[in-house]
Structure I
Amino acid sequence: MIRKARMADAKAIHKLLLSYAQQGLMLSRSLADIYEGIRDFYVFEVDEQVVGTVCLHICWSDLAEVRSLAVDAAQEGRGVGRKLVDACLDEARGLGLQRVFALTYKPVFFGKLGFHEIEKSELPHKIWSDCIKCPKFPECDEIAMSIEFRDPAAD
């Protein structure tokens, strides 16, 4: 089951994200950061246990980032990540956003969801505020991917 995160989920989210950060697959996020941004998170529950999480971070009036996607290793390959990203994309469409991006080491996964590879230089400089905290900065090896939504009002 997917739902918006609650305060009680923060420690489980932190644990999932920490496991990915320790593998060098994403930036570490403090528990305080998670509490502060809890409204941006979704969780996926199995038997009342949080086994996946993702965050939709709004960057600008027309742009958001899918970030902090983490799935418990025991649940990988079961569609948990896809469902979490789909929830973010549904919310982005509902908010009227025109574009969502992700910085990832899993371009095939995001490609299957309709994202396409872009140059990082296409993204506004404002989004790089988190990158400065990364030990890989400025030699980022993540792949930038983006999905755009058609504006039905333009038809």
Structure II
Amino acid sequence: MNPQKTYTVDEAQKKLENYCAYQERCHKEVRDKLWGMRMIPEAIDKITVHLIQNNYLNEERFAKAFIRGKFRIKKWGKNRLVRELKFREISKYSIDSALKEIDQGTYQQTLDELVRKRISQVKEKNIYKKKRKVADYLLYRGWESHFIYEKLNEYL
């Protein structure tokens, strides 16, 4: 994007339609993109309303896609997923709705796999230090502490 280039509302609208069609976006990403294009607040509001009305922009759909992807690919826990969505200014309703996308059985199975894998990777002799290292790794990835310690006690 050329920092000297200016856009008409119609040009910016077309550009943002393509931006949103390429991948699910949240409102914050769209606002930031429009600010980067040096659009005035009235134009930002007008374009955002157009994108929502024409279903290019849907916060709940974004939240669901985000949660499915980050859980399946990066294996993030619910705490991390919620934190990342709040950072993107997603509403509590959309976050709660999106969290229902995760099957509880799959969630526990994924945690189980992560715990076993990490235990085998940590080369610590002291059992308490090993537990601590595995727990820190999983806490950083947003898994709930009571699930982590339950699994650690099961395996160590």
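Compare distance in nm of label points 7 Å out along Cα→Cβ at positions 37 and 77 across structures I, II and report the one with the greatest value. Can you show the working numbers first?
Details: I: 3.0; II: 4.0.
Once distance in nm of label points 7 Å out along Cα→Cβ at positions 37 and 77 is tallied for I, II, the winner is II.
Assuming -8000 is helix-only ellipticity at 222 nm (-39500 (n - 2.57) for each DSSP H run of 4 or more, over all residues; to 500) as calculated from a single structure, say which of I, II it is. Let's see the in-between values first.
Values: I: -8000; II: -21500.
This value belongs to structure I.
For structures I, II, calculate percent of Cα pairs over 23 Å apart and state which one comes out highest.
Numbers: I: 34; II: 51.
The structure with the largest value is II.
One of I, II was used to compute FRET efficiency 1/(1 + (r/R0)^6) of positions 53 and 141 (r between Cβ atoms, R0 = 35 Å, to 0.05), and the result was 0.40. Which label is that? If you can, show how the numbers build up before the last one.
Numbers: I: 0.90; II: 0.40.
Source structure: II.
Using distance in nm of label points 7 Å out along Cα→Cβ at positions 29 and 45, single out the structure from I, II with the greatest value.
Details: I: 1.9; II: 2.5.
That would be structure II.
No lab work stands behind these numbers, since they all come straight from the coordinates. Fair warning: this is a prediction, and the values are worked out from it, not measured in the lab. Cβ atoms are built from the backbone, for glycine too; each structure is taken alone.
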